[in-house]
Structure P
Amino acid sequence: MELTIQNICKRYNDKWAIHQVTAELDYGVYGLLGPNGAGKTTLLRMLADVLQPTSGSIQLNGQPIGAMGESYRDLLGYLPQHCGFYRQFTGRAFLMYIASLKGLDKKTAALKVGEMLELVGLRDVAKQKIESYSGGMRQRLGIAQALLNDPKVIVMDEPTVGLDPQERIRFRNILSEMSSNRIVILSTHIVSDIEYVAKDLLLIKEGRLLKQERLVSLLENVRGVVWKASVDEEQFAVLKKKYRIGNVLREAEGIEVRILAQEQPIVGAELVSPSVEDLYSYYFNEEFAV
């Protein structure tokens, strides 16, 4: 199975939200990484066929997804950035409702709903109303609805927002297990969400695709420019004005800081192996989320 994005553009009035994005995706997890406002949500909405591109095409196995209609939606699992719920429904009733919309018969729906509730850890609260759920529980319910129809193309926009660290690990493991025979596109600005599961990273900034590469290759691009140093407050203030700064750790004896620079930024600074956080800072020139 291959999902092909060919010169996709989306324009709103005089602004390009997405401009000439081209990528080829097959089985595996793809991390769409970029800062807020980069165009990630717009691109995912086009991949989910809920937003039409201004120009360009998206094809699954050579067929335009718009022309495929229901046959594409039968293969699709989609979690939007803000998933709407009927708050008076119980978790189980909501999933049964979504299952009916996805064309599952009642017997199959009941089985799949039970599986999904177990998968996302909501079986014990399945009969409680959604209005009583925490934000993390609602997010897990959103993940469950996206997976109900055993989709082969999974599109998820910021799926781990609101999840605690243990829930995020559980979610990443779920995607990793599923990805051997599925195309999974995961959008996030939280770099640790995709560090351990993504086959490729797609770096997007201001509506343009900067890179589509394996993580190890992208890290190699940053090798030789990441430095670590221990500094005082005065040195730190100077460094912030001159260089891109990564992790900052304040300790009793001083400040340990990671600095992105082509040459040694300060006497005593040591070259270190780049992390995904350094990669984010390097390409997007801003503080990263962890």
Structure Q
Amino acid sequence: MGKIIVLTNLKGGVGKTTDTDMMAIVAAKKSLFNKKVLLIDVDLQANTTSNMTRTFGTVEYPQSFTKAVQSGTLNQAIYHLTDNLDLIPGSQGTHDLNEWILDNSKTKRSRYMFLKKMIDEIKNNYDYIFFDVAPSTDNSVDAITMTSDYIVAVQEVKRFSMDGTSMLIDTYLQPMLNAFPDDAHFQVAGILPTMFQTKRKNQLENYQKTVDVYGKDNVFSTIIKRHDRLEGFGEQGISLNDYEDRRMFALFADLFTELEKRIASFEKYGDIVDFSYTQKYYDPLTNKTLPLGKEITPNGSIE
């Protein structure tokens, strides 16, 4: 069965949409991991949908996620971007979905479990389903969280984002697990440091504080530093045309490889145990592409 992955934080502006989009594209790329991937946009701003449109060209999507949920099935909303990558687009109507779920749920449990049947209907068609969700705790995010297998806490290495991670885990995820232990099965795969600038002393200190609080095992070894090219992907669409593009694909190849290794640890031990990961595609400290990363061909094709 496909694994449901959510990259999130209760603070916006931490890069989660671009990170989610890159993870999905890299996982689906045939010459890298060749996974069957579904990307679902549930953010009110529908930035993932805009990004996929800029990346693959303007199209007319069959149905938004909101309309699909209201119809009772997600099948009609699935749009094929490549052989391996599908998209369920978002829309500004996502805001209306929150009230709609509330109006059509008789109990808190039924509200939390609102999407489970719909996700189960399509889950076996994919290796991974990635959700891009809003930085909030509304009804749709609640329902998505309850369907999730793994949560990645995306954390910009700044104080406000660190507070958002603490709130996400301590005041949102843990109470949900406590309230519905038979239904909630998600695990926090780890905390992903993003937009990291190693030359800034306060960010180095905040990174170390994160490791001290959560433990080294629970913080991703793969770090998403601030890259102009990555920020450009969010503005212009994702490309693989030159060696700087290849460097970004190598970075996220490491991130996806580490995620899979973390998932394997959970499935074997029920937790992250004596975890370590050594970069294979890209070294963020030296900003150099490693041998496996050099096998990624910048030929214009992201499929």
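No lab work stands behind these numbers, since they all come straight from the coordinates. Quick caveat: nothing in here was measured; it's all calculated off a predicted structure. Cβ atoms are built from the backbone, for glycine too; each structure is taken alone.
The table that follows gives values for the structure above.
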quantity	calculated
At a computed 30, 14, 11 (semi-axes √(5λ) of the Cα gyration tensor in Å, for residues 192-255 alone), which of P, Q	P
Which of P, Q leads on mean count of other Cβ atoms within 10 Å over residues 72-79, largest value	P
With helix-only ellipticity at 222 nm (-39500 (n - 2.57) for each DSSP H run of 4 or more, over all residues; to 500) derived as -9500, matching label from P, Q	P
Structures P, Q, by distance in nm of label points 7 Å out along Cα→Cβ at positions 264 and 280: label with the highest value	P
Kirkwood radius over Cα pairs in Å, for residues 40-103 alone - structure with the largest value, from P, Q	P
Given 55, 43, 34 for Cα extents along the principal axes in Å, calculated: source structure among P, Q	Q
Structures P, Q, by distance in nm of label points 7 Å out along Cα→Cβ at positions 8 and 128: label with the highest value	P
